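Structures are listed in the sections that come next.
Laboratory data are not the source of any read-out in this text; all were calculated from the coordinates shown. Since the structure is predicted, the reported quantities are computational estimates derived from the model, not experimental observations. Cβ atoms are built from the backbone, for glycine too; each structure is taken alone.
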Structure 1
Amino acid sequence: MKIIETKNLVKRFNGVYAIDRLSIGIEKGQITGIVGPNGSGKTTLINLLSGVLKIDSGEIVVDGTEKITRILPHQVFFYGITRTFQNVRLFEQMTVLDNILVVITERNIFSSLFEKHIEYHHKIAEEVLQKVGLWKKKNQLAANLSYGQRKLLEIARALAMKAEVYLFDEPFAGLFPEMRKIVSVIVQELKQKNKTVILIEHDIGLIRELCDYIFVMNEGRLLAEGKPESVLERKEIIEAYFGN
């Protein structure tokens, strides 16, 4: 079952196509890699799927029924989608714990009437911070964390949203090996829970290890798709990455 599809998706910047009539389908419960050289449109695609950017034309289909030509950032949660950013975005002057609590309880006034009590929120926060190894730093300001810890905190915030689709934009970049192991386990556990992960990653070894299926992009277009072990051996894919 396709949980997200794009149909003839287009995004231009100053007349230049960043996404050029892209049509792909993401299977529910799988880890799907979006790969390609720098400038191929990977992050632009994630920004369209998460409402950060407006679609110029085409549509996004969620769960096979909901056809969307514009996702607003505040609506993403209601489509069951959450994400991390390539450049970490945290509330710098809030504590680690409060960075989690604010995304759990951030709703409109009507929805907040149905929120469970604060102990429930703290339980979720502790669960995700334990998972990424940051529970002992819960009272530190986010601004005082190391780069790797900041990335882990952003991943924890995504986990706290209890979404169906997780958009991870280079979550392994700049991490030490022990932190990479934590993120790898998190991605695999999401799959085990039948969650959908869309992963942008340059490390081909990780793509081979984690992904069930990949889409290769180049200049905003779909260059190839399929299982990593077959697609990544193709001549045109190697040339797109490394040149002739």
Structure 2
Amino acid sequence: MNFPKAESFPQSTTRARSMGPNPLKLCEELLGYASVPTGSVVLDLGSGAGLTSALMAREYGFTVYAADLWSDPSDNMRFFEGCGLSNWQVVPLKADATALPFAHDFFDAIVSVDSYNYFGRDPHYLSEHLLPLVKRGGELLFAIPGMVYDCHDDLPACLLESWTAEQLDYMHDIDWWRDNFVQTDGVKIVGMREMSCTREAWDDWITCDNEYAAGDRAAVEAGALNYLNTIAVILRRR
């Protein structure tokens, strides 16, 4: 696939700040399925080290709130400034996904890349914590690490090369996630699909020089990507 916006960032920067499969490529493909206009106010939920927030602010013209529980907002702000972004284009903050400090109807859209599966498996999460924050008619866009089919009852050996059964319980297939979302009133499922860039994003990740990428390498090399995918979800608040 072609990723002109993702590849506008130096490869060294992408590798240094990635916390999983290439988030820039996942984000660019995800936004390609959406209809979020320039100038929108967007929540980047689980923004990590800021790559997706910088992409959306610089390449799409969004005003982005970069919310993450584990990253340092000051470090992220220095990164954003190095990308030529000001504090009115992107706002970094430390926030728990279950206690987001925003007014209702504040965002035009909410984006979450490679993190929604950590906090969104509770079927009440969407209605109680997230949906009220986006305006009516606004989109919620998730790139969710998933499975081609749920295989928790008989986990392939290749997956266990890098992850425990408990860690893999965060991963589910499209049908499981559809059942999760349909329990929420006031939201329309616009689309759900397997993302095309999953293998490419994983290949970028396992070449990164950090212990987490190295830990995932064994499973990927043993064939894990025959069972894992990334699920693009496009929801709209009614």
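General observations
- Looking at relative contact order in percent (Cα under 8 Å, 6 or more apart) over structures 1, 2, structure 1 comes out largest.
- Among 1, 2, structure where distance in nm of label points 7 Å out along Cα→Cβ at positions 174 and 206 as derived comes to 1.3: 1
- Comparing Cα Rg over 2.2 N^0.38 Å, for residues 14-125 alone across structures 1, 2, the highest figure comes from 1.
- Between structures 1, 2, the calculation of mean projected area of the Cα convex hull in nm² yields its largest number for 1.
- Parent structure of the calculated result 2.0, given that distance in nm of label points 7 Å out along Cα→Cβ at positions 86 and 142 is the read-out and 1, 2 the choices: 1
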